[in-house]
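The data blocks that follow each hold one structure.
Quick note: the coordinates plus some simple rules give every number you see, no bench work behind them. This one's a predicted model, so the numbers in the text were calculated from it and none came from an experiment. Cβ atoms are built from the backbone, for glycine too; each structure is taken alone.
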Structure P
């Protein structure tokens, strides 16, 4: 059976699915926007399993489009620490109560939103950090932990790929493969935690066509709308929603 949602909540779910497709097409700021929508609809913890298969649908769209631009040397460097971060995140999720988990997700998303704003204001800021193995492991562990806890690693990986000066299309292609691999890796852990079941899969199937539509619409819109302005407006809404999860108001 599908989850019992009001018409208004179904409308929000549709917006969330479309925004997921947009984010995979290149609108990076939307990656936090759909996280917030589904966290508000289903709760911070349960939403991670509900969103995961839909993210994989978006990842497949992205790798089919940008598969030739991936830099596998960076993927080999980042995937091991990211997998370790996922394991740590899965253990942490199993030990936290819902009351503890909600503000944790709020703080994670708020912190990542701030990082995204810094990146938008000063895009060259992260070009001066060391590019060695220690930096790769630090960012990989952080990406793995945040993606397991909140499906919100996009700002972390954006900062890393900016720091190592990947060209635009290699940036998109490498990101696409990275998120596809780690999202598939996360599936058994989410199932073990009871976050994926028949009801969530049916919900995913209903919304998946909207993710594909959002991906192609996002590709078309990227050529016509300034991305920085678009992401900036959405980050304001994300920050407000994160403050709500924290309990600021």
Structure Q
């Protein structure tokens, strides 16, 4: 039995064993004993995760893939979660225990997968994953780069990001139309921000949603007081600011009672 890739699920099954092994080996296993693979498909990556010392769980929305995994991976008994990762609560399996996340992520939901990792950052010290190359570069990009944006700032505030390697189209079934990139996230030692984190996220999103405008104009809806509007930083565009500067700006906005 082989699983047919389903377009509506954004499935592109990895067939290159060395790429899968390199992705599995990106995880260190330091600080956690559980690993969650998102969207294992036919288990090309799973087989290498099972060779490691940690305890591997997989979450899979495709019922055909679930049946395949049950038949071909007896080691996954009671470790297959037939669910939509985006709707599923990892605490139902892991409680408050730390776990890593890994996967060849469907391109159409890869950003949402990343946002869920950020949501559960207190429990996720490490993540490795395959993204569309453009998205991977965006996550890893620094200030002043055209790829730098919301994903970059929100991720880098909590994690150190490393772009590991690029993957060509021909190692997938079916081949996607774009190259892929593998990145690794390692949570910062101090990953709690010294500001209101909800406001921080709001400021970052507002700043980049009108990235051609200066921050002064992009943040107009916050009705900032004159003293803050006059600050030199607000004459810049969002793409010029490091994530730490967004934290400092959020703190100042808080201090002005906005």
If helix-only ellipticity at 222 nm (-39500 (n - 2.57) for each DSSP H run of 4 or more, over all residues; to 500) is calculated for P, Q, the one returning -28000 is structure P
If distance in nm of label points 7 Å out along Cα→Cβ at positions 31 and 143 is calculated for P, Q, the one returning 2.4 is structure Q
With relative contact order in percent (Cα under 8 Å, 6 or more apart) computed for every candidate in P, Q, 16 is reproduced by structure Q
Taking distance in nm of label points 7 Å out along Cα→Cβ at positions 47 and 111 for each of P, Q, the highest value is that of structure Q
